[in-house]
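Where a number appears in this text, it was derived from the coordinates with a stated rule and is not lab data. Being a predicted model, the structure only gives us computed values, none of them experimental. Cβ atoms are built from the backbone, for glycine too; each structure is taken alone.
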Structure I
Amino acid sequence: MTTLILASKADSASLTLRLALIAAHKWESTSSPLGELLVNTEMDAHMLLVDGLHVKSDNIGKMHMDSVDKNIEDIIVLSKHVSSSEVPAMTVHPIGVLTGQEIGEGGRSGGVYGTLVPPNPRMAPFLRAIVKRGLLDQRLSNFDLTLEATHHGPVMSLPTMYVEIGSSVKEWTDPKLAGIWAEIIIENLSGKSPDPNKRWMVCIGGGHYAPRHRDILTRSNELVGHILPSYALPDVDEEPALKNFEKVLKAAILSMREARPKAEVIAHLDRKSMSANLRNYVINKLGTFDVDVVRGKRLLTME
């Protein structure tokens, strides 16, 4: 099936990444009611350029699938990465809204609180590819090459991931940086999709850039789905917070099972980031969804 690459005219990095992909491979223009559509002539990929910001492009994947009457396997969104520190970064992440006041309210950057989008299993291979590239390319020596926790919109029904360049205008408009991601995207899409039967992890705890989970993923061949950081975890003494978190956790697990029904979902915890009470609560709650918690050391020896 086909991968949809989504770009936005409202995002300068998205435009730079799109141009890098056009320069790196062969595409043909075709009509679409949704935007400017390019179809790759050598691999099974479409690239759609929309006018609006991608985080507000709810269900654009399903809309595109209907418009071309062809199954879309997954979505890769091309985006800028924004950080107050403006540290240069190349990141990947799943999407959905983990925090808010009331489940169902709109997120500040698209999406809906409590709605988690089926994640794209290509994230871990992309992460490993950019980290490996960082070891070889001096231009990336001062970059954070990492994944981020699940955050922001849009709402999608198809497995989706974000590929980002950050964290300032300098990086967003750099064609050489965009060319690095373009090479990784083309190499990945030209190969086999991840095994639909291979297990994957929901990652819980730690910071937004998930250093402990990143470490496991870069040292193993595991796949990753949603990442729920410490700031999205509840106070175990606050009943409303617990109820909201249970809905978010359920949405994370169900969205992963929706994306890959044959794949086992396991959990990896950043244990040091949690109190004993919180850790026990999370482990028990995962058990109600038939999700086993696997320690990092074991993940490194299970391949």
Structure II
Amino acid sequence: MSAVVAAVDWGTSRLRVWLLDEQGNSLAERRSEEGMLFSAGAGFKTVLERNLAELSAAPNLPVIICGMAGARQGWIEAPYIETPAYLDAVLGAAIPVPGNDRDVRIIPGLSQRKADAPDVMRGEETQLAGVDVLRRAGSHVACLPGTHSKWVTIEDGRVSGFGTWMTGELYSLLTQQSVLKHSVGEGSAGVLAASPAFASGVEAGLSDRADLTSHLFGIRAGGLLLGLGPEDAAARLSGLLIGAEIGAAERRYPATGPVVLVGSGLMYKLYERAFEVAGIEAERADAEVAVRRGLFAAAKRCGMVG
């Protein structure tokens, strides 16, 4: 079967391109480190066409894009759609990118214009649209782990609210630029979800009375006084941050059923284990499959494919 559309997930640091057939199945793919930060200098059109050429894509193949290519500092700004917003309406609002020989469109992100909780997302809205259970009638809560984790409430296919936790970025900063870098050492590269230190960190972070910054320094003191090794120090740090996120998100967005956990790889395994420690029922959705499905749905919604 031949490709009918190219689907592109253009993140801050990474780029993923798939050629999809008329059923939305992947025929070929490319992955690179040519995210927004790289492409802003190299040229988005140049980067896109080079990747499409590597996949032997037809010169008239349409392209649907989500993510940071639509940011203000990206290829062309795809203005945010304010919540509450139906996922189908977001997919159908993809804007055309001028100056291309092929049809290229970028899906807008979502914004939450609340004085006490302003927030934005780009890319995650497309993942949400690609998860079947979130498109069903009823109320749903979704968690999308990452550098900036998102928790989202969806009512009958409409995003009613969401929040962002800088959990992944904080972990990176603390292990690389804080006093804790001396405690975690090389252990920060491979936290194991099965680690007892990770579970104990989650338990400590979950409490609404947890003094997080004091617990964080306790990792440093534990290395100096109690023989806490780098691997366990890194695992406890990860558990503390993830536990604090889950505890706060659960209080803000109480779920009446399973929380839909949209992720993949190590990050998913850590959150899955943290959910077990917290006693939260989770329903898994693969993040990569979800974004690909969401992109294909957007291409159909915009009339780019039959």
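Listed values, structure above:
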| quantity | calculated |
| --- | --- |
| Distance in nm of label points 7 Å out along Cα→Cβ at positions 150 and 222 - structure with the largest value, from I, II | II |
| Which of I, II yields 1.01 [Rg/Rh (Cα atoms, Kirkwood Rh), calculated] | II |
| Structure from which 33, 56, 11 was derived, P(r) over Cα pairs in 10 Å bins from 0, in percent, for residues 126-165 alone, options I, II | II |
| Per distance in nm of label points 7 Å out along Cα→Cβ at positions 62 and 294, the highest-valued of structures I, II | I |
